[in-house]
Structure I
Amino acid sequence: MFVLLNKYCCGGLGKKKWNSIKNEISDSENNVVVSDNMNNLCVRLQQLIENGERNFVAAGGDGTINYLLTNLLLCSTSKQFSEIKFGAIGLGSSKDYFKTYNRLKHINKIPILIDTNRTSFRDLGTISPYNTNSKLIWLNNAGVGVIADANYFFNHPNKLLQLLKKFSTSLAIYFASISTIFKNKKYVIDIESDEYSLRSLHITNLSILKNPHISGSLCYPSAFNPSDGFMQIYICIDMSVLETLGVLFNLTKQRFTPSSKKQTWRTKKVQIKSKHNFVIEYDGETFQTNEVTFSIINNKVQVCTA
């Protein structure tokens, strides 16, 4: 079993949390690569895969999970990737990935999904930015608007937010969210999917989901269908600060009622574009673009479910 450890996750507490459980996880430190020693990671992964290794574990947050999966995709053939069993250990601040699993084991309150005898295939989301050959992936969710902007702020904190992240992840998430909401920024975008063609929408928030858990206690009411080949779209249109706060409060109760300003549908592919750059968030990671396509690859990755 190979473990990628992000020692900087959870406000720099990743290594300390790993040390509290490592004796029950891995019998050899030679199988663990630490986040400050990731030069030639893809080369090492290729060597491991060629030598028959098929069990890989990301120890960190949602971003670490995404990072290791991305590198495994780049470093393996399609056949090799289909044989890989992917596990995860929740050391990070962001643990949306773990919230949908019922048979979740905990060691020292840290969620563990590394049982290679209990696996299932699930969908993999892709992101194709306009005018590039690159393709990003996501497992949980992605989006544009206030939640994406809050994630961007969370990933690029000021001094106060840095302090809050070390003290309380939940408090830091709420601070980042509220600060972003009160800026009341709107994006004018076009949305194209097989189901809808929407033009010049003033978007407050757009969420694209496989996993209904999006951040902290926020959760959409859609069911978790990891292998149905679809993603769920939720849109909030041209909302005031109070309306946005109301939506977020309802998401803490897992409520989202469609209306003239709130829409939802399922799709396999959606394109988003604007005249100006906007922040894209995917599994806690962020980047900026002005045009992007999201799609689903059905039953692409084999994950540990316990």
Structure II
Amino acid sequence: MIYFKIFYSTALLAILFYTTTILADDTLEASATFNITVVYPDVRKPYSTLFESIISGIKEQPKLNVQTQLMDNSMLETDILNSLRQESPDAVILLGGGRRALQEKINSLYKTTYGALFLSDHDINNGRYGISMTPDPTLLFSELKKIQPTVKEIHVVFDPKTNGWLVQRAIENTPNTGITVIPYEASSLQQAALIYKEIARNNDHTNSALWLIHHDPTFDSKSLLPRILSDAWKYQQVVISTNPSHVRRGALLSLLPDSQQIGRDLATTTVRLLSGQKASPVTPMQSSLVVANLRTAKHLPNTIRLDQKTNFALTYPRASAND
């Protein structure tokens, strides 16, 4: 009997000690701040505004003490690395896709998060973390449903080695939205062109749409996009795109980058990595900034709410005669 009392007393003390330790660690982790350096390219306005806004979003994170390091093309690699060594950050956020060799060295030396560039399955396979400039398909489809509520199927042509992660995300996140994603894998531009033609000419477009993934080796804006949009106009096919510039050329809608939100999301991912929490390797950008082509919308059947232009951050055709 005495043995059991001693056993349970010891066990209880151990549990109380363990619980107190965990709570203390959690409190310490919750109050901890981290020193990070944001490395970004030296570019002219208006392009520099994107990076400035992203950095502003990063600085909103209270758990991060943020330093910045401008990466001029004329700067020596050793100078940038020496500057980072002096700052000794807990992590680095790399913005933009330039000077890849230098970025790889930084990634090997520090916990690194990537932003303001397009990320692929290759990046995921190499253990990189970051926010891709590709819009979240769930948000893109949601905006589509607001003006084309009859859409139930979305066709997409893609290279699985580049955008397999993005298409898989779309497939997994759409079952409860009333949308089915129909994927077509392609390994070359020529194969993709044939698939696009097949989709345009041999499908009922009453309840379907085509989703263009711009940053993909099976897509080309100069040669392929004009043919896709020409067929779409002819067959009254709804086309949405990851690239806002395609809307000016005739696609129905896209999402503009919300650079401030990209910064916030980069900061959140970085804090998770530094805190030892689970973080998704690569996530698409979050944005509610819709760009829409009103001329295309009027041409398509089943379009609604065109009069509510305040829903859109940008519309085409532009009113200016110079656009």
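Nothing in this text is a laboratory measurement; each read-out follows from the coordinates by a stated rule. Remember, predicted model here, so these are calculated numbers, not experimental data. Cβ atoms are built from the backbone, for glycine too; each structure is taken alone.
A few comments on the model shown:
- Mean count of other Cβ atoms within 10 Å over residues 132-139 derived as 16.0 - corresponding label from I, II: I
- If distance in nm of label points 7 Å out along Cα→Cβ at positions 44 and 284 is computed and equals 2.0, the structure in I, II: I
- Which of I, II yields 19 [relative contact order in percent (Cα under 8 Å, 6 or more apart), calculated]: II
- Origin of the value -14000, where helix-only ellipticity at 222 nm (-39500 (n - 2.57) for each DSSP H run of 4 or more, over all residues; to 500) was derived from one of I, II: II
- Given 32, 22, 17 for semi-axes √(5λ) of the Cα gyration tensor in Å, calculated: source structure among I, II: I
- Given 2.4 for distance in nm of label points 7 Å out along Cα→Cβ at positions 92 and 244, calculated: source structure among I, II: I
- Read-out Cα Rg over 2.2 N^0.38 Å, for residues 148-251 alone, computed value 1.17, structure in I, II: I
- Computed 6.9 for distance in nm of label points 7 Å out along Cα→Cβ at positions 76 and 204 - originating structure among I, II: II
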